[in-house]
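Derivation of every value follows stated rules applied to the coordinates shown; laboratory data play no part. Please read these numbers as outputs of a predicted model, since none were measured by experiment. Cβ atoms are built from the backbone, for glycine too; each structure is taken alone.
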Structure 1
C-alpha cells in the first residue's frame, strides 16, 4: 500500500509522531548528562570540558548525519541497498580516522591549547573525554543508515524503539558511572558512547527483515520518493554527487561549535559561558528537535507527483508556531529557574547567566522547522548543493557576528553566541527561500500540464 496517497493531517501526525518522539528523547540526554556532571566534583571545569569534547565529536560525526535522509530517499531495491551500505562503511571509517588524528597529542594540544587557549586543566579532561567518544561517529552513521530504511518503509515506530534503547542506556549507564565517582566529563562521554552503540545494534536488528526483503526484491520501493531514474541502477557517482553537499551541510552546520567555543574562550566570563551554554542548548534543542524530525517526513510523504506539498507545508507552519509558544512559556516564567537550577543543577550564578540567552533564542526552534522543511524540499528535487551553500552562509554570518560581538563590543560569550545563532539561522532561511519557491513553482507548472493532458 502506498501511504502517500490520500494523505491527511492525521496521517502526517501519525507518521511524524514517532520521529518527533525519537528526537525529543535524544534532546533529553544532554540536559540529563549536564545535570549529572553538575552534581559531581569540579563541576565548572568538567561541564566546560564535556561541552568542548562533545562539540568536537559532533563536528567529526557531521559527514554521517545526513545518511538518514540519503537512505530514506535512495534505498529502494537490492542494488541501492548494497551501494549505500558500502558508501556508509567508507564514510564511517573516514570519520573515525579523523578523530584518531585529532587525538594525536601534539595535534590536540595545538588545537585546544594553542589555538583555543583552553586552560590546561580543562584541556586534559577534554582529551580523555574525546577518547571515550571514539565509537560515537561510526555508531551514529550505522544507526542513521538503518533508520532511513525504516522510515522509507513506514516503520517509524521502530526508530522510536531504538531511541528508547538509547535513552534507557543513557539513564542506566549515567547513574552507574555517577556512583563510581568518575570525573563528570568522563561520565558524560562514556555514557553517550555506550548508549549510541546499543541504539545502532537495535536499529540493525529491527531493520533486518526489511533489508532481507530489499535483497530479495520484495520490498515496496515505491512507497516513498524515489531519487533513482526509472529503470536505471543507482551508481556510486550519483550517490557522491547527491550526498556530498548534504555532508558538507552537516559539517558546516556543526563546524560552528568549535568557532563558538574559540570565541567564547576570548570573551568576558569565558569558563562560565562554556559551562552554561550546554544547559541552554539542551533546553532549546528539545524544541528544535520537533523541526529536525520533520525533514525525513517531507521526503517520505511528499509523493511522486509532489501532491502532498501543501498539506506538509501547513503542518510545518503549525509546528513552528507551537514550538515557539512552548519555549516562550518556559523562557519567560519561573519554569526557567526550575529548569536551570533544579533540573540542570546549575548554581544560582550560572542560572542567572542563562535567562537572557534562552530568551534571545526564542525564535530558533521555528527557524529550525522552516530550515528543515526547505532543505527536505530541495532534497526531493535533487538540488542538494544550495543546502550546503546556505549552511556556509550561516556559518560565515555566525562567525562575523561573534567577531563583532566579542572583539568589538566586548560582550559576555554566551550572549554573543546566542545572538549569532539566531541571526545565522535567519539568514540561511532567507537565502533558501527564493530557491525553494522556484522549485515549488516548477512542480506546480508540471502538475498543471499533467492535468491538461
Structure 2
C-alpha cells in the first residue's frame, strides 16, 4: 500500500521527517524515501528496505540533510519521492494509490504533447512520475492536481513540496486517509495520524475526499474544496492501519476490540480454554473477544521481534510461508492439551493460517476454532496496492466456489458471488464448511459484514467494502 508524510516548519524538520516517515513502515516493505528542500535545492534519498528497516538505511543520510520543509514515503512499489522541473516550477512529489488506466494515460500524454518517461526495469513507468506528468499539464499546481484526480482510475493521494509550501491532496473518494497535524510554528500532513504525535504535533483534522490543502509553517488552508462522496477502505481498520491510528474519527484499536466483542456475541458460549490472536494481526480482535466471552486470553505463539520486526512479508509465497513460521515461537505449557478460539484479521489464501493451526496442533493443542475478524474476501482489491494483493483465483473463497459450483475455468458470475457472500444463505454456509475442511480447522466462522461496519462506526455508504461484497 504505502504511506506519505510532509512537514513545513520555521525550524529544521529533518528529524521530524525521519521519524515520521519511519512510523509508516507498517504500510510497505519495498522502498523508503526522503526529500528535503535546502538552500541549494532538493536533497533526496531513496533506499530499498526489503531486508533492512527504514532507520538503518537512512541514519547516515540525515547527517547531510537540513531544511525546514520535506516529504517522505514508504512504498510497496516505485521509488519516490521524485523531483520535478516543470513550467509550474520545481517541486518534489510523493503519492500513494493505484493507477488502473496507466497505459491509456501514457498514450494520451505522448500523443498530445512532446513528452517522455524514464523507464524502469521491465520497461515500466514510475506511477509517481506519471502523476507528475498529469499535474504538470494544469494551469497551476491546484489545477494540475484536479486533472490527475479526475483522470486516474483507482486511487490517488499525494503530497507536492514547493519552495512556497506543501500541497496535500487526498484521493477523490477518500479511499486512503490524509491527516493534518500542527505544533507551534509548524504543520504536517500524513497518511497515519499517529506518525507525528511523538515529534510534538497534535491532530488537527482530516482532509475530505478530493480536498487539496496548502500548508506553510504558519497556517493551512483549503485551496481545493472536498467532494461529497466518501469510500474510505474499510480494511484499514480490520488490518492495514496501525492500532494507534485514527481514520474518520474512529481509532483502529477500539474498532478491533469492539469487532472481537461482536464475534464473541455471535459465537455464544464456547467450550474452550483460551482465546488467542494470530500475532500480531489478530491480537486486538482477540482481546475484545476474550473480554466479552470472559474466557482467558493467552499467547500460545509469540512473535520473535528482535530479528523479525517487520509486519509484512516477502512477495514470494514460499518465502512468506517459511518466514511466517520462523517468526512464531510456541509456548508449550500454554498449548499442550488445550482448546483455543484463534482469531486472525482475515483469510486470504488461507495457507499461512492453516500452517499456524497445524503448528499449534503439532505442539499439543487439542482443538483450534478459527474466527476471521472480517467477512470472506470475495474480490481482489482494484483500488489500492496492498502488499499481499492477489488475483481473484488466489483467494480461497473463489477456488472453493468454483469447485462447489462445478465451474470450468475461472469466471464466476457476480450473482453467484453475491449469494455466497451473503452470510444468511445456505451457499455461504457450504462455502465456510468447505474452507474449514480444506484448512483443517475444528470450526470456522467469519465476521458478518453488518457487524464489521458497526465496529468501524462509520456509515456504510462512506466505506469501500468491495473486497467483501463487490459493491463499488
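The table for this structure:
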{"read-out": "Identity of the structure behind 0.15 (criterion: FRET efficiency 1/(1 + (r/R0)^6) of positions 154 and 354 (r between Cβ atoms, R0 = 30 Å, to 0.05), calculated), options 1, 2", "value": "1"}
{"read-out": "Read-out Rg and Dmax of the Cα atoms in Å, computed value 21.6, 72, structure in 1, 2", "value": "1"}
{"read-out": "Top of 1, 2 by relative contact order in percent (Cα under 8 Å, 6 or more apart), largest first", "value": "1"}
{"read-out": "For distance in nm of label points 7 Å out along Cα→Cβ at positions 146 and 442 computed as 3.6, the structure of 1, 2 it came from", "value": "1"}
{"read-out": "Structure from which -8500 was derived, helix-only ellipticity at 222 nm (-39500 (n - 2.57) for each DSSP H run of 4 or more, over all residues; to 500), options 1, 2", "value": "2"}
